[in-house]
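Nothing in this text is a laboratory measurement; each read-out follows from the coordinates by a stated rule. Fair warning: this is a prediction, and the values are worked out from it, not measured in the lab. Cβ atoms are built from the backbone, for glycine too; each structure is taken alone.
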Structure 1
Amino acid sequence: MVTQPREIRWGFVGTGGIAEEFVAGLASLDGAILQAVASRDPRNAAQFAKKHRFLSHYDSAADLFACPSIDVVYISSPTVSHREHAHLALRNGKAVLCEKPFAPSCDELRKIRDDARSRDLFCMEAMRLRFNPLVVECRRIVQEGILGPVQAISVEMGYMKPPEPHARERAKGAMHRFGCYALSFVHFLLGSPARLAADVTFDEEGADLSAAIQLFYPNCIARLLVTMRGRTSNEATIVGPLGSVLLKAPFLDPQHMRVDVVGGAQESSRCLKAAPRAGLRGEAVETIRCLQAGLLESPSMSLADSLAIQNLLDAVLATKDNGPTA
């Protein structure tokens, strides 16, 4: 007799736009139960629960964390609350899937990692980009050498965002909003760089508005541009001696990719597609898979990966005081 995988009961903390997008994919998955939701505004929690057919709703995150009928909590509360909510969920015996950024620094992220490990609980940063099937295909292409040794990577990610008070302290600058995706993409393909250089524009309060970053690898340079001061191409390109890959906008969760192979025995060009919000759905699938398999981390987005990316992000932001990092 085949044993059916156990169902995973989900709790949501936060009812904003990203929660709306995430639940749309989660609700269609086998093995997912929409158990409960909480919000800063109890009315929002009640409306969200009714709209998406959650079994219950709570007036506070603390009440949701105390619920014994929840296996994993998806945290999409305001960025400044991520760290606190992650710790509270773990201390109440709940697995955690938390929207980026997990924490504002490596030191704070290590505390979350240690908290999860001490309790043997699954914990993952919700980096949707790594679970988009086109990005997964990019990684396969690079790892199998289809383009030859990668020579260059370029990423642009930027949208016009109005300045917010205390953006640096609240992790709402360009690097935490957009730069983490660009860094995670390159790290997913090539790992940590040998060194980096960055030029960052800050406002009068010290919040980062734009950053031009170079990541140096053996025989490869990755150039990243992120900004809150205007809309960029929001595309990524990977180039090798045998071809190139173009991930078309929106880079955050791409739906179209072009692969051109120009060297070797045959030249070819192909276009691949992914469904809208495929990365969000993919991270939900991965969370369920890991919980059903008894894994404490995802091999596609481990806490070590989150720390490596946060370390790069911290190095970029350190240019405020130290100039370009080499």
Structure 2
Amino acid sequence: TPPAPTPPAPTPSPPSPTSGLPKKTMGLYLLIDDNSTPYNITTKWTPVLPDYMAQAGGPNVFWLAFVNPVNMAIPDSMVHVSRNRPAGSLVIPSVGGYSYSLKPNPWSWLESASAAEAMAAQVATWPAKYGFDGIDLDIETGAGDAAGAGPNMMAFVRNLKALVPNFIITQPVFGYPGVKEEEYVPNESWKSGSTAGVDAIGLMVYSGTNALQYVKNYVDASSQWQGFPITSDVPSTSVILGCGGDEAAGDIETLASAARDQDLGGIMVWYASVNDAATGKPAIQYSHGSPDASVKTTIAEWSKALTIMQGPTATVIV
């Protein structure tokens, strides 16, 4: 009797998709590229993350500032960070920022839905090409108020989610709504019946614990006064608190406790410098380094904040 044929090898399982943002985000905006500094897209340099970023239990999300919205080209320095990230962390390039929202204005790929969808197809290649976990849409005053910016950004978001459903999309917003795109996108993302939208918003309030004052503008938007520009309630877990890199330990811990007790998404820090391997010194710093999380004397606070956020909710005894 001839031997039984060898069964075909099983088809390999597809790689597991990313699970989105951590339940509690302890994120830093890393200054990686700025065309107004010597560290721009033409610069050949190697960014080195300070040791505290790689400590176990340390920051778990790194937003990379900033991608130029003119052509959406990715600097080699950002690719290096992605490929040499701390274990278990997410890397998300941030597009725009304050300066890139003033110029260019408008962003060319937000001038029509078709252009936005075409850009989404380009960005959809980023996970395979660079290993990125998402994109941060930091469009502010200027381009954020251009005609059609909101609807066309939603066309971008919907097409990107259709092409790479697990790709994370975050949107920084002002504490008090004041930019048309920053109002339109949350409203569309969380309106009843929405099937696609951004995953989280981050409150760009970086002074003390002031971000806590603005949570209600998004979580309880429908309870605000008639005509309030935010009309869709954002789930608390999708709201990330802003924190300055130079905040006092007590303020950081207050934000972390609030993120835990109010079931918020976490904390995002503006900003943190990285070192230039050639000099061993910080590469890009704004405001002479005063809000730089990397030069804090209490850098252990970021790990402590994550521990607090992940801990048990405080019990109130009446």
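Have a look at 1, 2 and say which one yields 1.00 for FRET efficiency 1/(1 + (r/R0)^6) of positions 137 and 161 (r between Cβ atoms, R0 = 25 Å, to 0.05), as calculated.
2
Quick check: 58, 56, 35 is what I get for Cα extents along the principal axes in Å, calculated from one of 1, 2. Which structure matches?
1
When helix-only ellipticity at 222 nm (-39500 (n - 2.57) for each DSSP H run of 4 or more, over all residues; to 500) is computed for each of 1, 2, the one that comes out at -7500 is 2. Here distance in nm of label points 7 Å out along Cα→Cβ at positions 57 and 289 was derived from just one of the structures 1, 2, and that gives 3.3; the source is 1. Supply the structure label, taken from 1, 2, corresponding to Rg/Rh (Cα atoms, Kirkwood Rh), for residues 73-120 alone with the calculated value 0.92. Answer by label: 1. Taking FRET efficiency 1/(1 + (r/R0)^6) of positions 129 and 273 (r between Cβ atoms, R0 = 30 Å, to 0.05) as the criterion, the highest value among 1, 2 goes to 1. The greatest value of distance in nm of label points 7 Å out along Cα→Cβ at positions 25 and 81 among structures 1, 2 is that of 1.
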